[in-house]
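Heads up, there are several structures right after this.
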Structure 1
Amino acid sequence: MDIHQILKMLPHRYPFLLVDRVLQLDKGKSIVALKNVTINEPFFNGHFPHRPVMPGVLMLEALAQAAALLSFHTMEVVPDDNTIYYFAGIDGARFKRPVEPGDALTLMVELDRMKAGIFKFKAKAMVGEELAVEAELMCTMRRID
């Protein structure tokens, strides 16, 4: 899935769209996506000017955006302006390695279960062979009026 297809599925836009490409998508099971981290990211001006590091919450957000793409594909849903995909919980988040400009963050998300509109995922992000972050994510899709 390229950026044009991602833009059709996710409502996020610059500077908050954090998935650049989907490398692998296995309906109902898993997704592997890519976030290229560049010095042009707006958060690097303040986090931290002397040693730029991608904020952990944005790594978790990138994983959630990949999870949303997996959910939409699994449910065969194309979201519209009345569809919102929310975080419902984050458990066991562990940050293992700083992510810096020039890194390619590989987002790996597995669907653990879905029940009553709640999705639970096992997620991790890698830089090369090194684990950057891991967490269990819970998300839900809601219709708004």
Structure 2
Amino acid sequence: MDASCVIPVFKTPKDYQAYRIGAKDTNRLAIVFDPIIANMSLTYCIEIFDVGGKTPPNRHQLAVEMFFILKGEGLASCDGKTVPICSGDSLLVPPNGVHIIKNTGSERLYALCIMVPNENFAELIRSGTPVELDAEDWAVLRRTKV
């Protein structure tokens, strides 16, 4: 057996920990993998935006942030350029890009979010208030038998 082989980490939605970073934030983040779990500098989470919800304008010095829209619709802005986003769309934000994602739809917006390197993103998320995922969230995140 190759000495560099590692055992993969497996999680299901029931293992995700969700947080609201600020008390007035209109989005929640459910951590899937972070540097502690993955033993590498990345954060992989599901970002859940309430109707009308948005991120505050933010940027990262070193990290690339990637989003894949699972459900819903909204607007993504980076450095003054705005594009509509919906299910199936992908967005890559380079380091130093000031960006915002806003839910403009009539239901919640769900996005996979990956940040490499972590740049203290997981620590920021975990510094927030733990929240529970509700039935609407479970309907999007749960595994279904095919």
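Of structures 1, 2, the largest value of distance in nm of label points 7 Å out along Cα→Cβ at positions 51 and 131 belongs to 1. Suppose Cα extents along the principal axes in Å works out to 50, 38, 31; of 1, 2, which structure was it derived from? Going through each structure in turn, the value belongs to 2.
Looking at structures 1, 2, which one was relative contact order in percent (Cα under 8 Å, 6 or more apart) calculated from, given that it came out as 26? For relative contact order in percent (Cα under 8 Å, 6 or more apart), the value 26 is produced by structure 1. To test your reading of the models, identify which of 1, 2 gives 1.00 for FRET efficiency 1/(1 + (r/R0)^6) of positions 59 and 115 (r between Cβ atoms, R0 = 30 Å, to 0.05) when calculated. Attributed to the structure labelled 2.
Quick check: 1.8 is what I get for distance in nm of label points 7 Å out along Cα→Cβ at positions 11 and 27, calculated from one of 1, 2. Which structure matches? Of the structures listed, the value fits 2. I have 2.6 for distance in nm of label points 7 Å out along Cα→Cβ at positions 91 and 123, calculated from one of the structures 1, 2. Which structure is it? Of the structures listed, the value fits 2. Set 1, 2, criterion distance in nm of label points 7 Å out along Cα→Cβ at positions 83 and 107: the highest-scoring structure is 2. Determine which structure produced the value -2500 for helix-only ellipticity at 222 nm (-39500 (n - 2.57) for each DSSP H run of 4 or more, over all residues; to 500), calculated from the coordinates; the candidates are 1, 2. Label of the source structure: 2. Given 13.6 as the derived value for Kirkwood radius over Cα pairs in Å, for residues 43-98 alone, which of the supplied structures 1, 2 does it correspond to? The correct label is 1.
None of the figures in this text is laboratory data; all of them are computed from the coordinates on show. Everything numeric in this text was worked out from a predicted model, so none of it was measured. Cβ atoms are built from the backbone, for glycine too; each structure is taken alone.
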